Every structure is written in structure tokens, then in C-alpha cells.
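**Q** In what follows, structures are represented as C-alpha cells.
Coordinate-derived values only; no laboratory data. Everything numeric in this text was worked out from a predicted model, so none of it was measured. Cβ atoms are built from the backbone, for glycine too; each structure is taken alone.
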Structure P
Amino acid sequence: MLRFKGDFDTQEIDLVCVEGAYQLLKAEQVEGLVGYYNLPQSSLVLCDEISSSLLEETARIETIAVIGIGGSTLGIKAIDRLLRSKTANAKKIVYFENSDPVSIAQETAQIEYEKTLFIVISKSGGTVETLSIFKHLIATFNISLQDSKKVLVVSDEGSILSQFADHYNIKRFVIPSNVGGRFSVLSAVGVLPLMLAGFDVASILRGAQSFGERFWNRQEDHLLHKAAFYVSNAKNHPINVLFSYSDRFEEFGKWTVQLWGESLGKKNQKEERVGLTPISLIGSVDQHSFLQLIIEGPLNKTVTFMSVEHANESLIIPEMNLPFLEKSDFVNGKSFDTLINAQCHATMQSVAQSGVSVDEIIWESIDETSVGEMILYYELLTSASGALLEVDTYNQPGVELGKQILQSYFQK
């Protein structure tokens, strides 16, 4: 279960804009323009398909090698990190993302070929990093492309990667054409590798479905108010910080950074450059690095604090008195759970007192339902903010330009 608390002054929010944002999102859903809204329901069918066709034949696999980048991996990594500690016997997932040769060599060294299933993920089907690493793995392990049980493909229908898979009779899964890569974690992109690794994906989807139903029934309007607050204050507060108090949120933070940055940093309908800059921090670590800038630096940020109410209450700080170290004795006998949550609340209070706008997301515990809810929450928050910024939330022309320039380097 999730709880949301905000200090947004609703009197400063244009409720007409809030209603307009909701209606725009509703139209996208009803008209089928944006497909991620319906993934929680449609992907439950995919779960059944995977269960009946793949779980048994991949039972002896010990490692899932995911080959992809950006929206093809960030969401998977986020869910993996959040739920691995509570998922018994989850299979190892190795991520091949960056074209950094040192990382590729290190990740390749983790692979036992006979115990590994390779999943190649690219929405466009032509991602140069993904295809280059895939070629490397084929060469390194002498992968027989006629062995359809070693490789799976996830891509758009008709993409060059899909055509490749069909040519070699490799089983492939389709990303709906109206689902963008960074919004695709609840499609086959995330469902396939996470389910084969042993995660309870159906419960994640049901959590997202439940949140979506509440949102469309106007029971989660705080999300729309937050988007309106962000956009109406974008010129004065263009930086949005997610300060998460658990190491398990590190990959989730990276996922939100891509979702927020790539969706909202655009030219709007008036050709004006607009956007909101995302920053992801981990508490209490970043209290010792970035916090000073938030409290006494420019007042150009908003901060969302995220914490887990019940993580591990059994890990206790010893009742130990050490000479010269008495300064820290005030937490003796308390759980680390209590300590990190107290640090979160104390930091949030200090930030609020410095004049920075804050809000809070509290997880009762990290489980499949709350993970599904939080994924859809951030996706809907992004869409609502994009609607109010008057941008195309789902394209990325700046990224495409860089790809074109890269290709030109190798054609000279």
C-alpha cells in the first residue's frame, strides 16, 4: 500500500487545467492513442501465454541475459532491485546495456552458456548498442541461431529485429505500436524476463491495474494536482528531486529520470523549449553530498521524499558504548529501519523549513502490488505533466538526431 502526502497549495493550481489534463489523458486512453494505459490488463493475458509455453522449457535455466538499453532495461532493473530480496529463488539477471567494452567483458564473464537464456529487446529493432552486443555474444558463445530455445526477441511488429527473428524461427514477443519504449516495462519488455526469472509479475500488473482504475475514477486526483503544481511553477522550480530512503530504489530512480527527462524536455506547440529536470538521490547517503545544495542553494527545486515504513525491523543497532564515540549512542537499541525513516523525516522537515516545496510517498512495505502502483503512478504523472506543458510526451526527436549523427561518423 502507498500513501501520498503533499504541501501543494491547491489555491495556486488552476483547476481548469487539472480537468483539462485529465480529459486529454482520458481521450488518449479511450481512443487507443497511448497504449501503456491498458497494459496492466492486456499483459495478464501475456502472463498466461508465457506460463503455458515457456516456463517449463526454461525451468533449468539459471541466468537470464537481457540485451537492451534505456527503456528496454531500466524498468526491468528497477523491479528486479525492488523485489529480489523478497523473491525466493529468483534467477540471476545479467544486463548488457552500454557499449563500454570493460562492462561488456565483465558481464560476459558472468555467463555460463548452457545455463543462460538470451533475451534481445529493442522497440525499434535497430538500436546499435543492442545489436552490436548481440553480435558479440553470438561470436563469443558460438550461439546457434537455429537453436530457438537459447534466444528470445522482444520488438515492434515488422521491425528489422522481428524480421531477423522470423528468419531464424526465433520466438518473439511484440511491443504494441502505441507503447513507447520508456513506458513499456509492463509489456513483454518487462513481463517476459521478470516472469522467466521467477518474479510474481501478475501481482505487479494487478497492482498497476488497481491504481489505474482509481485514477480514472478520480480517486487519485492528487497526481493531477502535483503535475499542475510542477508545470505552473516550472520557470521558478524547473528541477524535481526524488529523494528515496532505501538502496532498493536506486534503479527505480534511474527509470524515473529517463521517463521524466525524455518525455518532458521538448519544444512545445509554440516552439518554446520547456521541460522539468529530474534528479534521483538515495538517502541517507546523499544527505552527505547533495542536501547542502537543496537547503542553501538556489530555490529552484521541488523534492519528493520516498520511504519504506516497514523494511526490516529486526536489524538492531547494538547497545554498545565505545570510548570517544558516545555521540552516536542516542540511537543504541533502535532498529536501522527506525533510524533511516527518522533521517528521512528530519531531512524533509529541514528542506521544507528552508522554503523548498516537498511532498512524500510512503510505502507500507515493498511488495508486488505497491511496485505496480508506483510504476503506473509515475507514468501517469509524466503524461499529465506533458499534457500541461503542451508537448508530445511520447516522442524523442533530440535522441533521434544524435543517432543520425552517430551513423554519419561511420560512413565517412
Structure Q
Amino acid sequence: MRTIGLDVGRQFAEVAIREEGRTRSAGRIPVTPDGLRAFAASLRADDEVVLEATTNTWAIAGLLAERAGRVVVSNPLRTRAIADARHKTDRIDAAVLAELGAARYIPEVWQPDTATRELRSLVAHRAALVGVRTAQRNRVHAVLARALVSPPMTELFGAGGRAWLRTVDLADIARLELEAALRLHDAAEAEIAAADRRVAERVVDDPRVRHLLTIPGVGVGVAAGLVALIGDVTRFPRPGQLASYLGLDPKVRQTGGKPAFTGHISRAGQAHARGLLIEAAHAAVRVPGPLRAFHARLLRRRHSSGVAVVATARKLAVLIWHLLTRDEDYRFSPPLRTAEKVRHLELAAGWPRRSPGGSGPGRSVDARRVQRANERAVLEVAEAAYVELVRARAGRGALDAAAAPGSD
């Protein structure tokens, strides 16, 4: 059996082979479809290929997996911590990967299936477009600020705001900058709408997305982004591991006989996914239910809205793990709002429109308003019951601690 290390660059990949206790260099191969197929043809059925996660890793791994016995993708951050050397070249890196792979000391990255990789690419594409749109919005505000103009409305890019922007008195250069930013903004908006349609078509029949849509504050974009990132939830045996994967677990420092110190969140993993959960937490705490009660209790104790929201985001990660693992909906979901989110997803995916009437979101405005008020009243009762349950459990815990031998 051979263990082959690949140090992949943009144009070439350095190859090292570990066999019978020795490591040797096998030269370079071009990082092109033809070059990789020629290299794959030289692999044996029992070969193990090790490479670090990079931009083109999954395409390379897919080509090599057709011939190699196993392809291992290493976490580059953890590999760099293990194999940090004073002398660092592509040849040395390839040899280190081969030796670590042969010793089974590679911090392996989970390899998503094709559908998950494509959904991740779509979500990342949409996030990049949102970044472009945000940059143009900031540019518009900067142009107005330099001209000492204050907008009379909070939503500057709606119909009323756009009408006001057309009438505001600006110098020629400022008007040129403003109109250029608005054209780029509108182009980004159109591309975001196209990306939303592609995402909706991918996830409209995915039961995992529909389970997440039952959580208050979780929309289609958040649900699709989290499903793409999580992939197979069974790779996380416990909910805390998912929270750690998302970087929402606290840092813990302990040395010698001193007590452990718990600090801020680790911020490991993708910042985009963590941002999605925090965005959802901001919306979820405005809806009656256990999440709002948890946020309010922590806010009273810590006196920090930021800490309370981040803790609620971690609570959401734990909740998501349970929903996906058990394949069920959130029990404190507002039915009307959930039906509206599901219908929005279906329409974005191109499903036909329904005729008005019935019990869904197609009912009249007054009927929906009454139903929404009734649902909120039910959720407030459920929240009060949850608060009493938590208080009772906390009281029992204090009694148990007081009854323990040696307690004060």
C-alpha cells in the first residue's frame, strides 16, 4: 500500500510517495483535467492520496477517487499546526502529507456529496452578490454624507427612497457617483433574485429546509445556507459538536491547578454561517416562545444584548441539531408565518399559484391578522409555561445543592 501526498498549487502539484517506510519525491504534475487523469491512471486500487483543502480540492479529489482506494482531504489549519517547519517548500509539504497520512495522523475534512457541494457553491455565490449590493448601498450613504444630506426615511432603497433620491439636490460629480452606485445596486439585485430562484429550486423539496423554516426568524436563505454547511447531520454525534463546528462554543483555558476560564466564542468555522444564525436569533427573540424567554433571562443576568443574542444563536444551533436528527418540526412554530415562508419558497421555485381562500397564507388580510393574533396569544401562554418550568427546575437544583453533604 502506498500513501501519496499532494501539495496542490494553481498550476502544478508536487507529489511525494510513502512506501515501505520510505518517502520519495515523484516530481510535479500539471493541475489540469488531462494531467490529473494521467496521474490518476497511475494509481493503484489500494493507494491512499492525501491533499489539503484548497479552492480546487473537491474537483481534484473527484478525479482521483475514480482510481485511488481512498482520497483524504486534510484541514490546512490543523495540518499547518502539526507540520510547521523552519524549512518549507512544496516538496517538503508533499512529503509531510504523505508521512502524516501513512501514520494516520491527518486531521481529515468531511467530504460532502455532489449535491451538497453544489448547494454550498450557490449559497456562497449569493452571499458574494449580497456583499456587492451592501457595498453599493454604503457608497450611496457615503455620497449623501459628503454632501451633508440626511435622508428623511430609514429605507432608502424602497420605492419612496428611490423617488426621493431622484429629487435630492447634488453636485454634478456627486450625482454621477450616486447614479453609478444605484445602477450597480440594481444589477446586483437582479443577480440576487436569479440566485434566489436557483437556491429555491434546489431546496424546495428538501425536508431539512422545511423543518428549519418552522423556527421563528429562519427564512429560506438562512435555512438553505445552514443545510448546505451542515450536510449530513449524523456526522455530529452531539449538538455541542455542531455549535463548536459553527464557532459558537466558548473558549476554555485551564492550566495547572487553576480553575478553567471560559472566554468568548471560538469563532471557528465559516463566519458566514455564524452570521446567518445570529441574524436568525435577532428575529427569533421577537416572537413569543422559549427562545424569547431564554434571551430575556440571559439579558437580565448579563446586561449585554450582544452576549444574549450570541447565546441565543448557539441555542438555535442546538435546536437545529435536534430537528434535523429527529426529522421533525419545531413545536413552538407560528403556523401562519411558517405557511407563508413555505409558500414563498414554493413560488420562488416556480410552483403554480393557488387560488385565494382556504386556511393558508392566501386568506384575506383581516383573517390573517386575526389568526396571527390568536397564534401569538397561544405562544405567549406556552412561553409563560416554559418560564415556570425553567424556574421550577432551577429551584430543584438549588434544593439539591443545599441538601448535598458538606454544603453550606
Structure R
Amino acid sequence: MCASLLTEDTLQLGNMPVTLGDMRTSAVLLKHIGVSVLQRADGMVLLQARDIANPVAPYDLVRKMRASILVLGPLLARNGYAEVSLPGGCAIGTRPVDFHIEGLKAMGAEIDIDAGYIKARAEGGLTGGTYRFPKVSHTGTENLMMAATLAKGETVLENCAREPEVADLAQCLIKMGAKIEGAGSETIRVQGVPSLHGASHDVIPDRIETGTWMIAAGMTGGKLLLKNASLRDLTALTTLLRAADMHIEETSEGITVTRNGMRLSGMDIMTEPHPGFPTDLQAQMMALLCTCEGAGMITETIWENRFMHVPELCRMGANITVHGSSAIIRGVPKLKGAEVMATDLRASVALVLAGLVADGVTVVNRIYHLDRGYERIVEKLGNCGAKIERVGGN
């Protein structure tokens, strides 16, 4: 969506979750900047940034979603000036935007931090340069790649994030006229062009949502067909689930997931940048391990505060011991329903999954986290036989 800022023409995006919380936040932010946003019920979104009416992304909007920082690169590249609030989002750890800032400086930008805002200038336009990320950064890679499309000359980005979403964004930009090589690998090369044009692009299926439903089937049993999903980018997850005795098969319709009548076996997991095990599936796998036979261990290497769901799972009878960045999970015969609180996006869905298999009623509070990343979750799970409902107007 932020790539629409790079052209005055219309960018048409398909396969979009138009009712998602983060989608709504993105649309409001882009409209504030001056983008025309049309969201259709069929999952199509049309965006046109004919003019940059206001190159300022205010705190009130950016604080709701860290990915809002992705307007910085495109705004600066096309407009020569951008003012973006330091971002917010889930409180899962320190997530500085230093890499975004230093990378743009390497492309000739002048940047100051003033009163909580990133104020960036490139009055003569950005110029190509070389920047090596000190640590792999998903949004950092995307931000600098977008900015580089309109920079003069060649930009080389090293130690880049290799997530499939980065490669998918690159494909969208290429359709818009960008010259990009290497997206999805550690090194990305971008040859700047004077301008980009409109395009039509279908966004790839959400691998984290796909993985979440696979884990749900592992916890509850039964059989799920995940339509239009792909196993291509879920090797780290499927390897573990198959080793734990789940049956996973890719068909012409999508993915079928089944579990035999036995409890799954515990396993050890370490989160890593792609193609390693994704941190965004860590909380869900912890919920699964709570129901497994034996013990398992999860080591979180990406975010230092991403075990905040542990006390909530323990309220439901889970047996979890945390030692620094690792957690040992010993499976219990049965979880018990309780009132719990979601602390972040993935923790919220982990608590929902735990509630599906717990005895009694589980009440998950602060589900605005859940709505940021899971579209129509009550409807989808209800259609699969879950007893789930929203209460209290949430």
C-alpha cells in the first residue's frame, strides 16, 4: 500500500484483507497524506497518490502500527521531504528505526529527530549508495528498497531480509517500472528510474495466518483445507509439525492438514530470520506445545519481550518455565478455561487457540490486537466448529 506513494498513477492490489485492523490504519494514514483509497468487498484495493498533500505521518496514526514507518522511504524519494512520527505497535521488544535512518542517509538524505518525529530531506533527490544492515530488518529492507527505486544511480543493500513478503513487494515494484534484482536474497540491487507508473498486483497469501490455522488443527484435531495457501514459504513450520506426527499435504485447492487421534510429541524450536522459524508463529507453537506429549523448548532470538503470553497461558494451567530467551514447555493433560489478556498480535491468537482446547470457557480481553492481523477470525473458526463469539461489543 505504501508503494502507491511512489507514483501518481493508480496501484491496484488484489487478494487484500480489506476488513483487517492494520489495513484500516494504513488506509487512514495514506488518506491523510493525500492518497485516494478505494477498498472493495472483493478484496481489491485501488490507491492513487496523484499529489502529496501532506508529507507528515502524525503520531496519533503511526503509534497504532509500527509498519507505518514504511511511508518514510517512498515519501522522501518522491517528495524530497517527509516527517514521520517514531512508530508504535506491539510491545514485544525494542524495535529501533536506526537502520531505516542510516540507510536513507547512505542515499544522501539529511535526517533529524525532533520532538519524536523523523524529519528527512533530500531536496535534490536521493542518490544511489551502498548500505549493509547491521542486523536483518524486514521493514528496513522494504523501506530502503522502495526509496531506492527513484534514487539516481544504483543502490546496493546488503544483509537484507529474505522474507517472501520482501520478494513480493519487489515484484509489485517491478510491475510499476522499478529495476530490482536479488529480492529474497541477502543482496538487493536497485537501479533508480526517474518515475514509476501504475500497476496491478495480487498480494501473496499470508503465511503466518496459514501457519496459525495449521497449528490450530494440530491442537484440536479434525481436518482443515486451507484454500489457496502454499507450503512454499512454511518449510520451517511444516518440518516440525510433520516430525510431531501431523499429516500435511499440498493439493490443487490449497493445503490439507490433519492430526491422528494421538497427542503430538514435544519439539524444540528456535526463531530465526527467514528461512528459519518465524517469530510470528512462536506464540502459537507455544500454545501447541502446552498440549503435546513430553516437553519442548522455544528459544526466541528476534524480540526480547516476546514471552509476555507465558503468564496468560499459565493461568490456563500450562506448565512453562522461562530462562532468559528460552522457555521450557511441559505438556499437560488438559488446559483449563480462564480470563486472560492479549498483550500483542500473535499472543492474542495463541490464547484463542488455547481456548479452543481448554475445559470450560476462556475469555480473551484486549482483542483489538487480534483484529490487527486476523480477518474475520470468529467467522472462520466458527465455520470449522469452534464455539467462539465476541462479547461486550468487542
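**Q** For FRET efficiency 1/(1 + (r/R0)^6) of positions 242 and 370 (r between Cβ atoms, R0 = 30 Å, to 0.05), which structure out of P, Q, R has the highest calculated value?
**A** Once FRET efficiency 1/(1 + (r/R0)^6) of positions 242 and 370 (r between Cβ atoms, R0 = 30 Å, to 0.05) is tallied for P, Q, R, the winner is P.
**Q** Same structure, new question: To which of P, Q, R does the computed value 2.9 (distance in nm of label points 7 Å out along Cα→Cβ at positions 290 and 306) belong? If you can, show how the numbers build up before the last one.
**A** Values: P: 1.2; Q: 2.9; R: 1.8.
Structure of origin is Q.
**Q** If you don't mind, another one. For structures P, Q, R, calculate distance in nm of label points 7 Å out along Cα→Cβ at positions 170 and 210 and state which one comes out highest.
**A** If we compare distance in nm of label points 7 Å out along Cα→Cβ at positions 170 and 210 over P, Q, R, the biggest value is for Q.
**Q** Name the one structure among P, Q, R that helix-only ellipticity at 222 nm (-39500 (n - 2.57) for each DSSP H run of 4 or more, over all residues; to 500) of -8500 was derived from.
**A** R
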